[in-house]
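These notes open a run of structures that come right after.
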Structure P
Amino acid sequence: MRSSARVLLVADTHGILDERIAALARECDVAVHAGDVGAAAVLDALRQGGAQVFAVRGNNDVPAKWLRDERSALSTLEDVVRIELPSGVLIATHGDQFSPSKRHARLRAAFPEARAILYGHSHKLVIDDSELPWVLNPGAAGRARTFGGPSCLLLEASADAWRVEAHRFERISVR
């Protein structure tokens, strides 16, 4: 395993990955999508710079919402993914199966072995590093319900420390 990794954390693209976030992915070793991917093209865009891509199934990742010729990519999505990073484990899940009431406590109880837990579903950017494991939501990286503009998180994982940084981009008007 490498001594450090630059990890892009995204969620809730619903078929469209903001190009500014795709550009960040091209500078990363790993990209992790926390569900509601919406299209194989989103996963392809995350891979463009050579990043290893992990993704989980969201509540909207169902055959009826994916193009027929992309459903083979949909079938590869798991409910939970465990990613080994320098000095810890990142767990990714969509989070819809955890009710909003006390969601962070429930995620921590479900995945105590993690150093950080990534989830999506709410479309709201959150960095809860008040205790271990951290609970992270990158917000929405597409166009749907971005609450101020598309967003993502960048995790720098090294043998010495983990650091997470939020990125939010100005909303682009679509006509």
Structure Q
Amino acid sequence: MVTNETKPILFVDVDGVISLFGFAPDLGQLPGPLHWIDGVAHCIPSAVGERLVRLAEGFELVWATGWEERANEHLPFLLKLPFSDLPSLTFDGRAVFGSSHWKVDAIDEYAADRPAAWIDDNISEECHAWAKRRSAPTLLVETSPSEGLTDEHVEQLLSWAAGVRTEVG
């Protein structure tokens, strides 16, 4: 097993990655059960928890969401995760719904010179520019907010992490 110091970091957004939106509700079937969190309904597919557990084998998972520390209050239980307290970034009130550029500073500070991947439903040009400037290996993965984290994303991320460990190790 690889220790956290040698694992790349995976910054995980919640809305549009774990909690889905923008799907057609008139199809008669939701892509996952609804959960009430802080008075808001969130559609969270059951398979997301298993996908995060698989990703934790190759990555240090870090919440990179406007939920900040509230992600740990709700998601480990809902997703049936074997871990209950992931690191979470804070954004000092900079959150802007429908964008992700406001996350770059906090992500950059946490990642430092470690290899890092970031999965989000809204990767802007500023995010891509940040990734290109980094000297450490960096991968950005954009999801569709109506589909979120898929098995294909998991395979892409784990393959990239294995390649980074081979290069570094």
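Just so you know, all these numbers are worked out from the coordinates, no wet-lab data involved. Treat the numbers as computed from the prediction; the structure is a model and nothing was measured. Cβ atoms are built from the backbone, for glycine too; each structure is taken alone.
Observations on the structure shown:
- Top of P, Q by distance in nm of label points 7 Å out along Cα→Cβ at positions 20 and 60, largest first: Q
- The maximum of Rg/Rh (Cα atoms, Kirkwood Rh), for residues 52-131 alone over structures P, Q, that is, the highest value, falls on P.
- Which of P, Q yields -10000 [helix-only ellipticity at 222 nm (-39500 (n - 2.57) for each DSSP H run of 4 or more, over all residues; to 500), calculated]: Q
- A value of 14.9, 46 for Rg and Dmax of the Cα atoms in Å, calculated from one of P, Q, originates in structure P.
- Among candidates P, Q, the computation of semi-axes √(5λ) of the Cα gyration tensor in Å, for residues 76-123 alone that gave 18, 14, 8 used structure P.
- For distance in nm of label points 7 Å out along Cα→Cβ at positions 108 and 148, the highest value in the series P, Q is held by structure Q.
- With respect to distance in nm of label points 7 Å out along Cα→Cβ at positions 36 and 92, the largest value across structures P, Q is given by Q.
- Comparing relative contact order in percent (Cα under 8 Å, 6 or more apart) across structures P, Q, the highest figure comes from Q.
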